[in-house]
1. If mean projected area of the Cα convex hull in nm² is computed to be 18.2, which of I, II is the source?
2. For which of I, II does mean count of other Cβ atoms within 10 Å over residues 94-101, calculated from the coordinates, equal 23.4?
3. Determine which structure produced the value 4.4 for distance in nm of label points 7 Å out along Cα→Cβ at positions 46 and 270, calculated from the coordinates; the candidates are I, II.
4. Out of I, II, which has the highest value for mean count of other Cβ atoms within 10 Å over residues 6-13?
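Only the coordinates and a few stated rules stand behind these numbers; no lab work does. Just so we're clear, the structure is a prediction, and the values are computed from it rather than from any experiment. Cβ atoms are built from the backbone, for glycine too; each structure is taken alone.
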Structure I
Amino acid sequence: MQIESLKVFCDLAETESFTKAAQINSVTQSAVSQQISSLERIFKSLLIERSKKKFRLTREGQVLYDYSKQIIQTYESLHSKLQELKDIISGTIRVSTIYSIGLHDLPPYVKKFMKNYPTVNIHVEYRRANEVYEDVYSNVVDLGLVAYPAKDTKLEIIPLRKEPLVFICHPHHPFAKQKSIKLKQLADQKVIGFEPDIPTRKALDKILREYGVEVKHVMEFDNVETVKRAVEIDAGISIVPIGTVTQEVTKNTLAAVVIEDGEFFRPLAAIYKKNKVLSPAMKQFLTILKDTI
């Protein structure tokens, strides 16, 4: 029995998916099944109740998971400490990020990190906000990058920065000529918004309620890129993070107008699972994110 088998078992227990456990450990689903079967032979116990409808650990499987998790954390802490002693920064960092951060904030900092630490491989997945949290919970990734981070006792939250929100419209729209705009002016406009379950949409809805503004969304999308494209064809107006429209404003395909009612921000954060052992590479990556994003 090797520690890798115990890790595969723990990953399977946490993801409840042979596919995800295989993905995390860079092996085939068949290899995952073989390692689980091997553990069952070693301990002479059924570890997983196999069913098409439900995944569940047996009592013996739960005990093995609890002890294996401790063993793995101790091993990872040892490995991380030895790397620090030798001043070694290498390995792979798996990141799950919402589209806007991944496309607009992250690239230059990944480039900077890779220049400083060329032996580290960074794998980035672009996901919806709820999927980022799922990836972190199930250990599919090491770090998640989100906006409006949700408080959770299972997560460590590292605040990064607050990004200003700005009103956007087509350059020929009457509002484009204004130096600033009041939120109440959105009431009679066609509004392009995010889908209702997107954290930025929830935050914007709350702001509008606080200012007594009711709007009608004519289009709703799950990412800022599609929102911008709709505004570019003059299908409506919107409110988005300012960093996501820098190129469009420079090219004059969108106009950005300051919101007069106050300063509104979108908080960005990195998240990872509590009790996760951070490798030296992950610690350095978080340092760069905190210093620059």
Structure II
Amino acid sequence: MPRETISDLLAFLVVARERSFTRAAAHLGISQSSVSHTVRGLEARLGVRLLTRTTRSVAPTEAGERLLQSVAPRLQEIEAEVAAVSELGDRPAGTVRITAIDHVIDSILWPRLAPVLAQYPEVKIECNADYRMVDIVAERFDIGVRWGDQVAKDMVAVRLAPDMQMTVVGAPSYFDTRGEPGTPPDLLQHNCITLRLAGSGGLYGWELRQQGRRETQVRVEGQATFNGIYQMLNAALSGAGLAFLPQDLVAPHLQAGRLRSVMAVWCPVFPGLHAYYPSRRQSSRTLDLVIDAIRWRG
């Protein structure tokens, strides 16, 4: 196979994965026009259109999807083997790509990984903040981070944190005007700060549970909707409404009196956060180093 075809395939795979020439160009470190020219050249040599382009989106055609599904895993295997060979050197090296929500990256991953980067200059960490249930194999991540009950059974899971207490909070100014809810149905009468799910596009239903009762999922509504919990926290602090957030995120604001928690008996404890990666993945010194650095030692 000509060398340029391999390079062009790599460019196509990034565009197909990102669904954007702009994001692909940023990922590859070249101009958008260069990426477009490269993909068009590949299509011309293969004699088939690989991408459907509109003014708003880019998506693989049937031929492009077939190429994506067949070639991407093989290139990933090659990259893993090359990384494994590099691990035979004296010091760990290479890039580890991680997907997690922003709060987890800020509060758990980065504090534990910063010392690793300082100690091993050849190691690189790429953290991608995403609320979707990412297919880490298809999107070429080395590690994903999600709640323990969200990890597929064919993955290796490593606990990162204890079980997570959730809480419903609001600012004192909000409660002064709207009062406090006591049960899940009461929330339907309140202005709730909602979370837009990236995968489905729907709103997250608050998963509430009282001891001895079945889980209740409440489809709350409100004036403010975000796709990240830091924005939800800021909205709650401003008095915009009620938010359903992790206890560790709001704890400083509860202690300072900027927020107040309600409905404690209905707020569940979620299974602890876990890092996960494919059991069939070729192990490497760098991946092992990162996993060991982020694992929970409580």
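1. Numbers: I: 18.2; II: 19.1.
Traced to structure I.
2. I
3. On the way: I: 4.4; II: 3.8.
Label of the source structure: I.
4. Working: I: 23.0; II: 18.9.
Between I, II, the highest calculated value is found for I.
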